[in-house]
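Given below, in the form of structure tokens, are the structures.
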Structure 1
Amino acid sequence: MYQPEKHGEAQRISGQTAVYYSLLGILKLYAVYTPYVTEYIYQDFYRKYEKEISLHQTIWEIKPEERIYIEFGEHLKEVIARVRKEKTEKQMSMKDSIPELIITCPKKFRDFYKKSEKDIKACTGAQNIIIRT
């Protein structure tokens, strides 16, 4: 995330945004169990960026057009799990590279996979990725 010269400034900002919203989501999940601590963290950091005055007044909202991101994430998670399972079965290290990874996906995910190719290679150790729809 903090190597913009290697990954690009846009990738750094994208990573920071993902971490911001992931941690905010985790904070919302824990708010039920530790309301005072989570509220303190929200007030100390998130309040200046969020419109709600309290963590406990925030709502979970997923817009219909954003649903595709969740679906893509689930599909990608399955692909990575499959690669890890195959490496485990072959008694390979997770760091070992594989010559090729063939991903079969719905057409609606094709562009997402192309944009994520660098990250998928880093995560799976694939030297080449082929995307089929």
Structure 2
Amino acid sequence: MSFELALSAVRPTQLYLSREKLVGVLEWFDVGAPAYDPLTVISIEDTWYLIDGHTRAFVAFLAGEQTLRLVHDETIYDDPAFPVYRQCIEWCRAARIETIGDLSGCLVDHQTYERKWIERCRAVTTEETQ
């Protein structure tokens, strides 16, 4: 079941956004009437963290949206890779990325995104699941 929260109440779990993904979302996102599937979040220590849809959330932020449509993934807590999300949260805290708007200085080309973010996460996933 989906629900809405203030955009400012949802914390990101990634350090970078792909410029190419952003361009793709901007092509279909209707600023006047945003319509997007709910974004996936988890709750840790009474805080909501976005685990999917960072680019869509960022475009909603750029469009001046005050809320996000969300869905709580309650199955992720039992996933063996769940500690990876905790690591991502720590990386964001260390980098002072606490809101979706904080990602505004984190746009990189897709190759850099793959190298700096995806590969970093894969390395942690490999460590956590071994």
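Looking at FRET efficiency 1/(1 + (r/R0)^6) of positions 20 and 108 (r between Cβ atoms, R0 = 30 Å, to 0.05) for structures 1, 2, the greatest value goes to 2.
If relative contact order in percent (Cα under 8 Å, 6 or more apart) comes out at 16 when worked out from the coordinates, which of 1, 2 was used? Source structure for this number: 1.
With distance in nm of label points 7 Å out along Cα→Cβ at positions 36 and 60 computed over the structures 1, 2, the top value is the one for 1, the highest of the group. Out of 1, 2, which structure matches 10.7 when mean projected area of the Cα convex hull in nm² is calculated? The read-out was computed on structure 1.
If distance in nm of label points 7 Å out along Cα→Cβ at positions 52 and 68 is calculated from each of 1, 2, which structure is the one that comes out at 2.7? It would help to have the intermediate numbers written out before the result.
Details: 1: 2.7; 2: 1.4.
Corresponding structure: 1.
Taking mean count of other Cβ atoms within 10 Å over residues 12-19 as the measure, the highest value among 1, 2 is held by 2. Structures 1, 2 were compared on distance in nm of label points 7 Å out along Cα→Cβ at positions 44 and 116, and the highest value belongs to 1.
Given a value of -10500 for helix-only ellipticity at 222 nm (-39500 (n - 2.57) for each DSSP H run of 4 or more, over all residues; to 500), calculated from one of 1, 2, which structure does it belong to? Derived from 2, not from the others.
No lab work stands behind these numbers, since they all come straight from the coordinates. Computed from a predicted structure; not experimentally measured. Cβ atoms are built from the backbone, for glycine too; each structure is taken alone.
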